[in-house]
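Structures incoming, each one as structure tokens.
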Structure 1
């Protein structure tokens, strides 16, 4: 569903992605981890059609980017650092706005169903600016999945959430995965990311350093492995300089 081959992205002289190869199969949940500055958000923004790669092949759902960005956008849902919600509108008004943008045939019913799914039906008439961080994030998930996208892209969706809100988001993501969505998620919480996904990929120094199935090692072993992989890559980078 997502195919990246030899993807390069640079900003001026700063080379952020150095030839990324990554494939995500239809219905697969892949967690992408790595240190700050590894290029995770840049990679996700390229898949989301918000950035153009300088080189390499990018395909989503069989369509190449950036040539078919308009078609790809119809099939992706994005949860990023920008929630794309309007604080002075109610929860229902926000979703109705996006239902019209997506030209959903039964927008009224789909908005009602989305609000119920994320547990916000009782607050649908409240302005979004009155929402807690957890409620805000749940509405963001509802907005991103309203048009039933094939691919769900998430950039640090757990940031700022308390334990209860995180548990609710876990349930939402498991539901989306059970529905067959292809999910690519960035998180700094290595163990949490490992527990949710089918496969975890480590991005380091602009390249995929390793990929592992969730059940291939214990969380403790994975933490040790992650430290080893990222440390070795950093040391080889310094030695190369």
Structure 2
């Protein structure tokens, strides 16, 4: 049986922070929202374009990136269904500082800045929620900056894999078996390096006894060792 697409109101009510807003605010946002559909590889927005508002992913997956002059790409995060994209929330007429592209066919909800400002005029709770959304994204970006500048590639990769293990465990899935559904190039982009460095880091983690690596699967053989490489020795 197919699952009916989620409505704008349902999407907004499930976004952390927004879900605590008055129901009237959420209804007003949903009523004025626009739906956009994207083919795989299509740009949702590009660095330098005028910021439009708050996006929430409805289907598919959106990749947020920055590109260097040498052509290298840094993936900031991947936005999946139900996740907000807040980089366009601003009321100063400014522009996007990042690019957003569909990793596969996707649809997104857009609540324009003009509508957000109008609702915010009568509901300060919405403005506080938007500030909090931007603050949470800034915190994660600063963590990414710290990882890229202060940690080795094996440590970054080990931390990334620990996150995948925790995510699978929370879903009741086999946390030790990680299917390689992300390409080496995509992982490299997320960790701020190149695919050759990711391959070397995987070999290092395998030699260290934390993993067993095959073309289609990464098996976590020693989670404690993987966590030690990711986060350092545990303090007693």
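Taken together, the values in this text are just the output of simple stated rules run on the coordinates, not laboratory data. Fair warning: this is a prediction, and the values are worked out from it, not measured in the lab. Cβ atoms are built from the backbone, for glycine too; each structure is taken alone.
Rank structures 1, 2 by Cα Rg over 2.2 N^0.38 Å, for residues 93-188 alone and report only the one at the top, that is, the highest.
On the way: 1: 1.04; 2: 1.47.
Going through 1, 2 one by one, Cα Rg over 2.2 N^0.38 Å, for residues 93-188 alone peaks for structure 2.
When FRET efficiency 1/(1 + (r/R0)^6) of positions 29 and 77 (r between Cβ atoms, R0 = 25 Å, to 0.05) is computed for each of 1, 2, which one produces 0.95?
On the way: 1: 0.95; 2: 0.65.
Label of the source structure: 1.
Ranked by FRET efficiency 1/(1 + (r/R0)^6) of positions 13 and 109 (r between Cβ atoms, R0 = 41 Å, to 0.05), which of 1, 2 sits at the highest value? The partial results should precede the final answer.
Numbers: 1: 0.20; 2: 1.00.
Structure 2 gives the largest value of FRET efficiency 1/(1 + (r/R0)^6) of positions 13 and 109 (r between Cβ atoms, R0 = 41 Å, to 0.05) among 1, 2.
Supply the structure label, taken from 1, 2, corresponding to Cα Rg over 2.2 N^0.38 Å, for residues 157-196 alone with the calculated value 1.24. Don't jump to the answer; show the numbers that get you there.
On the way: 1: 1.13; 2: 1.24.
Label of the originating structure: 2.
Once relative contact order in percent (Cα under 8 Å, 6 or more apart) is calculated for all of 1, 2, which comes out largest? Don't skip to the answer; put the middle values down first.
Details: 1: 27; 2: 19.
Once relative contact order in percent (Cα under 8 Å, 6 or more apart) is worked out for each structure, 1 has the highest.
Ranked by FRET efficiency 1/(1 + (r/R0)^6) of positions 37 and 69 (r between Cβ atoms, R0 = 35 Å, to 0.05), which of 1, 2 sits at the highest value? If you can, show how the numbers build up before the last one.
Numbers: 1: 0.85; 2: 0.65.
Evaluating FRET efficiency 1/(1 + (r/R0)^6) of positions 37 and 69 (r between Cβ atoms, R0 = 35 Å, to 0.05) on every structure, the highest lands on 1.
Out of 1, 2, which has the highest value for Rg/Rh (Cα atoms, Kirkwood Rh), for residues 61-116 alone? Please report the intermediate quantities before stating the final value.
Working: 1: 1.03; 2: 0.99.
Looking at the calculated values, the largest one is 1.
When you work out Kirkwood radius over Cα pairs in Å for each of the structures 1, 2, which one comes out largest? Numbers along the way, then the final one.
On the way: 1: 18.7; 2: 19.5.
Ranking 1, 2 on Kirkwood radius over Cα pairs in Å, first place is 2.
Can you rank 1, 2 by percent of Cα pairs over 15 Å apart, for residues 21-84 alone and just name the one with the largest value? Display every interim value, and only then the final one.
Details: 1: 56; 2: 64.
Once percent of Cα pairs over 15 Å apart, for residues 21-84 alone is tallied for 1, 2, the winner is 2.
1, 2: which one has mean count of other Cβ atoms within 10 Å over residues 45-52, as calculated, at 15.1?
On the way: 1: 19.4; 2: 15.1.
It traces back to 2.
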